[in-house]
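Any read-out appearing in this document is the output of simple, stated calculations on the displayed coordinates, not a laboratory observation. Note that this is a predicted model, so its numbers are computed, not measured. Cβ atoms are built from the backbone, for glycine too; each structure is taken alone.
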Structure P
Amino acid sequence: MALDPGVIGTELPPITMTLDAGRLRFFAKAIGETNPVFTDERAAAAAGHRALPAPPTFLFAIELEQPDPFGWLAGLGVDLRRILHGEQHFIYHATAYAGDTLTASPRITDVYSKKGGALDFLVRQTAVTRIDGSLLADLRSVLVVRNPGASQ
């Protein structure tokens, strides 16, 4: 089923999360990060950080912090068996640290097709802010939805 471009501009529910030092360490290890600044509080302090900093791609995980992180896709009629991760982009305005409470506010910003409708692309942009409302990062992700019934 082709994606409806009418979903462009749809704001998805915001997600709020307090960053936990243990979770940041686990994420750093999971991605193979070897810099001790991301796993050792003393190394982080020696490097001038006030706490453990979030590894560079950790903010992407905030949007997965809900009971049904892909429910919004199902709500659009997307068959979850037909999605691919296409692209991920981060613009950082500040560093996130253990103990920070952050809110991710995603919205759909574009929908387009390629290959005669066989592939739909869904672009989502997310503003990540601190509890005081200051902008921490802008995230952009692109999901690819395969439409096997479309002619190529």
Structure Q
Amino acid sequence: MMRVWILPMVLVLSGAVAATGLAFSGSSGAAAVLLVVFVLFAGVNSPLIFPRSISAVEAQRRSAVDGRPVVFWRPGCTYCLRLRIRLGRAAHQLHWVDIWRDPAGAAAVRAVNDGNETVPTLVLAGQAHTNPDPAWVRRQLFPGT
């Protein structure tokens, strides 16, 4: 569970060290800007920007009931982040499974990606789509738009 926070913590720590160096050299304004940039980048790479993750078993159960797609993702994945940002508020209509928190989710991703943990992997109507185009996902969520 802690490994999902490693990248954000490293980013904040790196930003703090770099900002401290700038502050000691007399550039307090630049130090503040640099620290804010690192904190924002850490936030974007943290699990906080994604909807709350559930287990793969729960996601599959919910998907069977409501027909919504399941997205397998992991923190730090730029393609997952791109999908999440491009979906906007519609991202809350999907069931998100963090494969670093759920071994069953990681196993499900490996099963459909030749043993690789390639994310994002979207499962829609029982069919897996690896790294789908966000525009295509939006069309699947909102047909006719």
Suppose you compute distance in nm of label points 7 Å out along Cα→Cβ at positions 94 and 118 for every structure in P, Q: which one lands on 4.7?
P
For the read-out FRET efficiency 1/(1 + (r/R0)^6) of positions 6 and 102 (r between Cβ atoms, R0 = 25 Å, to 0.05), a value of 0.90 was computed from one structure; give its label from P, Q.
Q
To test your reading of the models, identify which of P, Q gives 1.17 for Rg/Rh (Cα atoms, Kirkwood Rh), for residues 22-85 alone when calculated.
P
Given 21 for relative contact order in percent (Cα under 8 Å, 6 or more apart), calculated: source structure among P, Q:
Q
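Given -16000 as the derived value for helix-only ellipticity at 222 nm (-39500 (n - 2.57) for each DSSP H run of 4 or more, over all residues; to 500), which of the supplied structures P, Q does it correspond to?
Values: P: -3500; Q: -16000.
Value -16000 for helix-only ellipticity at 222 nm (-39500 (n - 2.57) for each DSSP H run of 4 or more, over all residues; to 500) corresponds to Q out of P, Q.
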Computing distance in nm of label points 7 Å out along Cα→Cβ at positions 30 and 78 gives 2.6 for which of P, Q?
Q
